[in-house]
Structures are given as C-alpha cells and as structure tokens.
Structure P
C-alpha cells in the first residue's frame, strides 16, 4: 500500500514540479498547479521519514521526488550573512498605493485617508534610486506634493501618468522613477494596460561613463481585495480561481514583451516592481532564465512583501543583470504604511571595486 502511495505521489510531484516550466498560455492550469509545490515538498519529505521510521527502508520514488523539490527551496527561503557595507548603488522599490493609508473601517470616508507618515518616509529614505508603483503626487496641496519633496533633495524624475489630463508635478498618478543620477533616456514598454499597471525604464548616467538602465514594472493585477477575501470568503473565493488563471496568462505575455526589451538593452539593468506573481510560477522562472534575483542572491528569510491578510506572498521583486553584483537585499517589514512592504537592494557596477 505504501509503495503504491509513493509511486502515485511521485507521478503527481512530477506534474506539479513541471508546471512551472509550462506557459499558462499553453496550459491554463499550470499556474494553479505551481501553487501546490510547497505542499508537495512537505508531503514527499514526510513520506520519506514515515517509510524509514516504519520499515527502515528507503522508498526511492519519494526520495527522488523530495530531492527534485530542493530546486525550489532557494526561491522560497534564503539565508545570507550580512556582509560589510561596501561601495554600491542603493535601489528602493515600493508600491505606495497612491499614498493612501488603508483603514480597517468599511464604508467610511476615513477608509482612504492619505498617509502623512508614508509621504514623509518616502521623502527621507536615502536611496539614490527610487521606483514607485501606484505613485501619487499633487502640487495643489503642499503635503501631497511628493515630486517636489524629492526634487528639492536633488532627484531627477520620470513620472508616467495614467490620466491623460494629468500634468507633470501638478497632478501625477501612475509610475515613477526618481534618481540622483542624471536621466539620459527614458521610455515606456507597451504591455497592453491602460491604468496603474505599466512598465517604464530610465537610463541613468553613473559617474562620467557608466550607464545603468532601471526598469519599473507593475504587471497585471488580479483585482483581489485582501480585506474582502477575509470578511466575505464565500463571495470572493468563487472568483479567485478565474482571476488567478486569467492573470497568469496576461502576465506571461507581458513577461515575454518585457524580457525582449530587457535583452535588447545596451546597458546593465536592474528590474524593480510589483510582479503580481509568486516565486514559484512560470513567469518568475522566465525572468530567472536571464537575470539574477536579488532576494535569492542576498536576501534572508521568506521575504514576504504583502502587508495584510495575504501576508505569505512575495510578489515584489528586484532582478539584475549577471554582470552586476549585489551587496545586500532586504524587505523593510517595519515600514507598514501601505499594503506592500518596500524592498531595497544595493548593487555594484562591473567596474566598481570593494573598499
């Protein structure tokens, strides 16, 4: 009986593990199956332990499945010793939820109150390169003029507004890259989105001769309200499956277009943003084929980036060209002003030596 169970789990594990290498555009359920990988890992290790304790025999099917699953552990959890601070360029990425502070009260005018603490933290945070998703700035109110607060600190700006009538600085809502290094070129990748979800890039002149390309991405959202998911599960869970399945397909197409643009870049790249995909997914694997992931290279723990009921997800990422080096990477979990935690990494250019 146990032997039969082991072989069934072995075959099921092969299907689950292989799902991350199949595009959701070709097999719609691949994204759903990939979510089962952590549970499959645990099941295989438990089977190995049970078989050994019960009969002192190794069940090779379960053991091979457990070994194959080790491939995914570095994508889920990391441990790195903190290295001494060295020369490098610090990059911040943060989904700021339009500078609004989510409140627990439902159906009240205070639910969408703007967060003075969030805006002040953004202005004071020292990273010379900052990428914001769901950015908001309004020059009609002093407290909400985020662009001006950063400009007076020496930042160059590239803001992509999703409102056609919006004017630079006077009313900005969308995506933003702020840099203390000069922006010599900037642009947008058409990913077939017309609202907050966009993809932009800026070429920064570092020193007198190095150029670094920064991408800021906010990929297709599923439109799932975290609070509603907990309060009204019977209503929301019925639609999650469909939204997740369709979202994976859309983001697969977006990943293909973005990677094509990245691979044509004449400069080393750092890719920041809200990817709306967990690490164990087909789309994540596609970025890992060409770029290094900062969390996997220098992060610690699980690196969860969502602040709310779905706290167990890491969907905010920083990827970088293999020619660059990463000194450290961190998820700033004490900065709890938005429904995402900010992430921050420090990078070395190819010709930058350690002190």
Structure Q
C-alpha cells in the first residue's frame, strides 16, 4: 500500500490509538510497552473505532480490559496495508490479531500469516463468513455502499450512468483500489454490475473525468460529502451509518446498472490469529470476547453494523434502520478466493484504465 491513512477515527489513548507518521503506522498506548504479558496487539482495517472513543472497538476493548486486565494495543490502517505490514514483520511478528476486509483476509491466509483458531461462538457464524479451516472468522458483518449529499442532490442517484453527468464534475471521489478495502470493492461491484472486467474498466475510465483523484482513506470522504465538497463517494454501510449520526447531509445508496436493481456485497470485518503471535493466549481471549453474545448484541447500537453471529437478532432502532437500508437491494457473493489470487491484475487493469 503506497499511502497510509485511517478513516479519521481516533479512540481514547488509554485504550490504544493509531498515528500516521512519515508514511508509517505506529501505535500508542500510554507508558506501557507491547512486551507486557497483559497485552494484545490488534492490526485492523479502519471503521470500527469511534472518533470520540464511542465506537464498537472502544466499547469492546474497554470491557475486555475490565474483565481480563488485558490491554489492547491498536494499530489502524487500510485493509491492504495492515496485511502488508504483517508480511514485512513476519521475521519479527508484532501483531497478535489481524482484522481486515475481503479479499485481504483471504490474501493474509494465502500468505501464511494466520494460524487456526476457532473462537468460542464461531459455530454461530455462517459458513460463508469464516474460513473452512478455522484461520479466520467474521466479527462484524457489513455491506459495501456509496454516500451522497442529501442537501444538494435531494435524492440519491439511481444508476452508475448518472455519475457520468456534468453535474458531478470534480464532485466524485472513491478510495484507491488495492489500498482501501472499500476502494477495492468499487472494482469488484463494477465487474459484477457491468458483467465483465472489460466493461467495468471502460466505465471506470469514463468516470475518471468526474473523479477528484485517489484517496487512501475511505472514512475521510464522508465528511466531504456532508459539507458539500463532494456529491458522491464510496463507503460502507456500517461506517457511514455511524457517521450519519453527526453528519445530517449524509445519505447511503447503492448504484445499479440501468434497468437493473441496485446491488451490494457483504464486506465483513474478519479476524484471524496471527501465526507466531507474541501474545497468543491473550489474542485468543480477545477473539472469544468479540464473538461473545454481549459484544455481538452491541454491534448495531454501538458500531452501526450487523452482528456476525446468526443467533443474535438485534431489535434496537439502529438494527431496524440497517435492515431497512438493504430492502430491495440484491446481495451478491463474490468469489473472494479467486479475487484474492487475481487482485494484482485487477488493480493493474484499473490503473491502466484510469491513468492512476
């Protein structure tokens, strides 16, 4: 990943925080060191940490420390970067838990970064949301989407083709494929909706006329939409639903091909135990805790996402609103293993098509 950036979410430093400094990611955690026995280090894609310490991670990490005495060191970055960082550190492993979106969790597995561990409660996670061999399991379900400026547009665009209009000149931005998980999802969804990689790349080439340019951080796009700097940007339902509570102009929508229903795909936050994790015992306890019913019941109300466990049926207002967002939307399931294998070629084709 050429550039690093969180989604603009920063938690309480008493728990952990992620900093962007001179092109590298570092973690901070007060005066304690990562060598402490009562610690677990999490490398995670951004989106579940609250800007004001009010995200799902903030809540879960706080309750986990209270119950176990184990402190969480948290390092945040784009979905591809956290995997690449773990690869670079393979000879001196720093991370205990890796949490990222597809196809990057499959990529991490293929690179041999993960070891088998089935957290307590993982038997209640759908088979498609966990690895068959137990190397990773989803802890929060999520779906890919776009956001639009409700104040300026009034209603969401209906189709991909609308985004090619002059009204959107320099008013569209999506995060960089291969760098951000949500940015990679733009390419995956376009290939699905347009029926082929060639057709998708041709569309994205045309869209480049209205595109502001690359963005390493998906989370930083929503505030721009809320302020009217952008009219449309990519995102995901969990993150954008949480952001909309403080961004009144933010609306969530799903592009469709002309004459077709809107579509989306699941983009779960998937967690795995890192091979040779320095704090393996603590890491297993955290994974168990994240999949426990208490934590899963807070996913919608605190995190704005969907519980990974099928036996957790949230009924809070956020859960109801989240379910409503997906009504009338076709959910397709990509072959993430195949996409992981061919990801480099997809990104190269996207760069060639867009001149990025």
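Every read-out reported here was derived from the displayed coordinates using simple, explicitly stated rules and does not represent laboratory data. Note that the structure is predicted; figures quoted are calculated from it, not measured. Cβ atoms are built from the backbone, for glycine too; each structure is taken alone.
Computed quantities for the displayed model
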{"quantity": "Given 3.1 for distance in nm of label points 7 Å out along Cα→Cβ at positions 65 and 145, calculated: source structure among P, Q", "calculated": "Q"}
{"quantity": "Structure responsible for 37, 10, 7, with semi-axes √(5λ) of the Cα gyration tensor in Å, for residues 121-160 alone calculated and labels P, Q on offer", "calculated": "Q"}
{"quantity": "P(r) over Cα pairs in 20 Å bins from 0, in percent derived as 32, 59, 8 - corresponding label from P, Q", "calculated": "Q"}
{"quantity": "Distance in nm of label points 7 Å out along Cα→Cβ at positions 57 and 209 - structure with the largest value, from P, Q", "calculated": "P"}
{"quantity": "Which entry (P, Q) yields the derived value 3.0 for distance in nm of label points 7 Å out along Cα→Cβ at positions 81 and 137", "calculated": "Q"}
{"quantity": "Origin of the derived value 23 (relative contact order in percent (Cα under 8 Å, 6 or more apart); candidates P, Q)", "calculated": "Q"}
{"quantity": "Which of P, Q leads on distance in nm of label points 7 Å out along Cα→Cβ at positions 217 and 345, largest value", "calculated": "Q"}
{"quantity": "Structure (P, Q) behind the derived value 1.23 of Cα Rg over 2.2 N^0.38 Å, for residues 41-88 alone", "calculated": "Q"}
{"quantity": "When distance in nm of label points 7 Å out along Cα→Cβ at positions 49 and 185 is computed for each of P, Q, the largest belongs to", "calculated": "P"}
